[in-house]
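Asker: Take a look at these structures.
Read-outs throughout are calculated quantities, based only on the coordinates presented, and are distinct from any laboratory measurement. Just so it is clear, the structure is predicted and the values come from calculations on it, not from any experiment. Cβ atoms are built from the backbone, for glycine too; each structure is taken alone.
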Structure 1
């Protein structure tokens, strides 16, 4: 676009070679150098991978923006298709060019862990579903039909268990084969309430603690930080966490916090009991536990020391 007018509009297959060819054509036809060439796109997860590969190969600057950010900066709109979306992204990139954030691809090990964890979650979800079918339906269908179904489900469960174990082993090999990741894993599991699954997902979400430098920023990203709602019709509302969050990591942090509340000892357990005794809402205290766990994980990484609880 130039001065609000569309100068060029193309459709390209989402493949590195096709994208690279289009970029080269645009630079040649418009006589643009890499220094003046910037690509802005919505960050749509793994579907941006071909674009990232093409930009890295051609050493082009890439700006991957949150789709929600573009949507809410585009005013009230009606209708949606690829052509309209492309124009909105172009207008957004032009208007907010002073806020550009260049995309830096994570390390290869982080990308592999991210893909493997996503695949493992898919199989784990299916495994839980099949196990539920195996246990819950025995008394609700004829015995002969259930026995045949149970055999099929048992076979699927066994196969999925083998696949999940193989993926887990591959992920462990990646971590142990990378000195930084292996050290971070050791440090994170030393924190009370943090196991291997949470530690791994923290490493992936923070890209080995390079994407976030402040635990408060990560709490905001994970939907743990409370915000005030005190204007207009919300002026009497209580502070609440935002629904715009990384729900997967928030769920894991919640499970870690809840597990602490069921323990018999520990400083976080003592904190929980003290705050509940003061009349605090239990859910608010659990959310505070989530924030404390995040702060401690960032602390052990920053200090490069195992967590050591302090008892008074």
Structure 2
């Protein structure tokens, strides 16, 4: 594991409203010991480092599951092709699938639209002892919907709900919900995978150049790319308004996928390990009974 103080704080967004997206790089200059490994072969070295990280994550998840005191909600938000799917795939490799649930949210259904904008996400929050992963989340309601306000016209919300006050109210609702979750034992980690426009272009071209990757590309990806500057502004506003002491955002450089995965896995692991979780303790009477059962089995 990398020593957390070396990197954790530089990616965590403060809660004082001073966040500016332009202050964050799209690539990461790793600690010296990592860069030296990368020079020998980036992908190979990163795979080994990530593998070691995941061993630690597996142990941390086992403790989370066994203690049954806390839950972990991990949120990924990003532009298309930033690496959300692959990061979830690689970071969650090896953990107990019984204790993890991944939710990818698509266009809301008619039933979901008839409830408040947080309802469909609330029903998928992780239970105690489990990790819930949101591949996109309720933040879409202050990102995509804000970039495309015409979406609100097709939704059954009260007339007149528009303008800056509307969005500020949604930020407030999100912050209140997350605070309630944290007070109830859910730890929230929010990751914005910060890919550059140039790197997105390269990845789109790669998808279009390889038949096996054509399924990953949709024409809507190109349409949304035209709104790049609007999205950057909207991400900055949303992150600035909702990075709180109880549920801070982490802006992760995403132009190099392997470094990105190392950062995400390290932060998740260290967060679980910082919770002072403990394996359940048993009484002397229970311990004595277990010893008797063991002897019975050995004597069979």
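Asker: Quick check on the output: 12 is relative contact order in percent (Cα under 8 Å, 6 or more apart), derived from one of 1, 2. Which one produced it?
Answerer: Among 1, 2, the structure yielding 12 for relative contact order in percent (Cα under 8 Å, 6 or more apart) is 1.
Asker: For the read-out distance in nm of label points 7 Å out along Cα→Cβ at positions 50 and 90, a value of 2.0 was computed from one structure; give its label from 1, 2.
Answerer: Structure of origin is 1.
Asker: So log10 I(q)/I(0) by the Debye sum over Cα atoms at q = 0.11, 0.14 Å⁻¹, computed for just one structure, reads -0.73, -1.13; which one of 1, 2 is that?
Answerer: Checking each candidate, the match is 2.
Asker: Right, next: If percent of Cα pairs over 21 Å apart, for residues 58-241 alone is calculated from each of 1, 2, which structure is the one that comes out at 70?
Answerer: 1
Asker: Given that helix-only ellipticity at 222 nm (-39500 (n - 2.57) for each DSSP H run of 4 or more, over all residues; to 500), derived from a single structure, equals -15000, which label among 1, 2 identifies that structure?
Answerer: Derived from 2, not from the others.
Asker: Work out which structure the value 2.1 belongs to, where distance in nm of label points 7 Å out along Cα→Cβ at positions 106 and 130 was derived from one of 1, 2.
Answerer: 2
Asker: The value 2.3 for distance in nm of label points 7 Å out along Cα→Cβ at positions 74 and 210 was derived from one model only; which of 1, 2 is it?
Answerer: 2
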